[in-house]
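A.B. asks: These are the structures, in structure tokens.
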Structure P
């Protein structure tokens, strides 16, 4: 092959890689424009766009944790339930003292409910990772069991009722803004940047990709698979805890039913963003774009007057299409 032909081949390959990598951005733009036309311009109104970005925080944060998990050929179905556990634990400690409060005679510093909520999510994630790594339980089964158990714990802890009358400082985490930027967006951005750095510029991030690409080769190269697995699922649970605190702050209460079905949105966001169920492939920025697409879809369908049942059908179809495209790409 001549030098010119080789250069042309490289140029074509680079163009193809560029298109595959950044096509998701074009899809988001087309999606937003389509929803704007379908809703008569309502979707592109500034307040609606701000709401979309604010509401995407919880989904996006969980989807980031799901990205780490899926890259390693895993899945976590328990994140929605862990979100609820974190929410009720945190809000029970953030209540204004009263006769109806969980702890009627105690007032806690704001840091206590935040740490407690994060710890609740992380403990659930650690349990998932331990079961998967120590007992070789399939991630689907282990996290399915945790999904049921954690939801039950949230209902038991809260007596099946929302925990309300929260400290204004706690609600600020979901409702407040700093220099005009909603706090949930700031938290989401910080988590996304931190996760991107960890996944792309640390040894742990290289281990994540290596485990997903070829677990046996990763083990032979000296990577501690069990420890890495526990850390990955603990991280996913921790991020579910952050999402739980934000969600509770947004609505001003800790509802034990929070997060129901959010695991499907998170998985869909990660897969749409390019994370492969085959393992070893995935980016944080792609997941962020995928989360924006999912939340845009949720908001757009509401503006179009479609009910929750239709949304479920559409999301299911998107998941199937995304998996089919992922399979064809891998081939």
Structure Q
């Protein structure tokens, strides 16, 4: 089938907001950060706000819904896209460029003894060592070896690769925040029925603890797809359309399959609003799944998608 993307033709951004709520009960657990714990802050009008999921974490989550960990491959609608797989020294799957936090810049891909990907980048981007980096050439190389990096960004921080200047910002970004949030304080005890007064530093004894969860009448996930950036890569229409629909798939799959953020943060999506451009509607997951295989096939001649496997040895 063919999706109607005409409303996106001249739009610089696609901005979406999804309303979320706890799947059960009213409490939820936000992301936590070292030293500060939950990220609480006041909005511009003084409204108590809470960061539920950061942009970095959301990128990881939108990537995770694309990968079948059991089969160690893309999920069915995305098979055929470029990816870098990493095996350990015994040939067993270790990681890959979809699940790695820094994608193609993962140390398991570029820092091991196997220099397959490093050498490919160095050879194909040799003319970027001096002068202004040709981002179109960089994006073309990434399209063939790690298409995921074109949506979620990359920073090839290696001095041997154009002096560490090869980078692309995120084209697809997202975060989740809650407004009018309040702390739901609770606690518990780790019980030791054998020796309640045992040495707690060694894991014995009863250990009481405090716990903070949160409640909020409004939890929203925000998504920003930079269509102007995707166009700026200079690809043909089939490749541009594939990247756009792949981003839409990531959003829709996350909202339907990836909202169990933590043990105590299991959410569901109530509705999705398109803020820009007006008149566009987010396609259903079923329609996206049906469309993507044909888009991958149409883009393959230009993209030259490859599945690269490297072996990680220190």
Structure R
């Protein structure tokens, strides 16, 4: 669906695929679309992937589930496509065994796809190998790009490892293992957060947050970790880096923490309003942090400083609300279970 950002008028809508699967707190439309300014790309949990122009014409389409077998994550596929340097990247991190139909002829692989956004054709496909066990293969995270001293890296988190690949070739550059005891249910939800010469990642199930140093090669060790933070961290929302500070939201405890990104030193910590979990990631803009709970509580918090300060708060009755707030052109966009809102002048 496409809307006029100024007025909210619906400009067009196009059906891409059909799928009746339902999951707790997830559906087929969890991945966010991405645009290069000429085309917009939509990916769904059914495997349907389409490149469209701004007028709503489908330029190309394909189904990665039909091509590379069942996406087969326990709670539904949710990784968003990534655009970088004229390429579209798709990430699938799944266990070898199929959770549900359709069945596969053999073990499933985890992989990264690099696609030509103009044609939809593969540029390369590389397997993301791990020695994870059972549900720990599953990752709902999105890949991110990290500029490491002039070296571009495609960073992914899940399957017991944070990994870096060369976005031009798919070659693995380095990996760091965060599950040495090989826990079987360490599925990963948040994505990694790159910036300021470090890559921030959270171990599964709101575990320790680690700041990985840039420039690594091969298998990294604890010597490659700049600092750690024991929590509370996050089991849902991705940490947000904004103006040299890292913001970590522990959704179940409604606890927001501000850390110095370089040192890991805690600057402040506070409680957000409401009784329900905050699953959406924190949005930072205009020296403010925008937070949204599943139960409809919205809080605007002052970014930076040395103390936790709620500037304003409100609530919505159109629940559940799980989408991250978007900010653009001095406006913020909020998606509820029923409507799309725009706030601003």
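A.B. asks: For which of the structures P, Q, R does the calculation of mean count of other Cβ atoms within 10 Å over residues 64-71 return 13.9? Mind dumping the intermediate values first?
C.D. replies: Working: P: 28.8; Q: 13.9; R: 17.9.
Of the options listed, only Q reproduces it.
A.B. asks: If distance in nm of label points 7 Å out along Cα→Cβ at positions 24 and 272 comes out at 1.1 when worked out from the coordinates, which of P, Q, R was used? Kindly include the intermediate steps, with their values, before the conclusion.
C.D. replies: Numbers: P: 1.1; Q: 2.7; R: 2.0.
Source structure: P.
A.B. asks: Right, next: -25500 is what came out when helix-only ellipticity at 222 nm (-39500 (n - 2.57) for each DSSP H run of 4 or more, over all residues; to 500) was calculated for one structure; which of P, Q, R is it?
C.D. replies: It was calculated from structure P.
A.B. asks: Ranked on mean count of other Cβ atoms within 10 Å over residues 144-151, which label among P, Q, R comes first with the largest value? Mind dumping the intermediate values first?
C.D. replies: Values: P: 19.0; Q: 24.6; R: 13.8.
Between P, Q, R, the highest calculated value is found for Q.
Rule-based calculations on the coordinates, nothing more; no lab input. Keep in mind it's a predicted model, so treat the numbers as computed, not measured. Cβ atoms are built from the backbone, for glycine too; each structure is taken alone.
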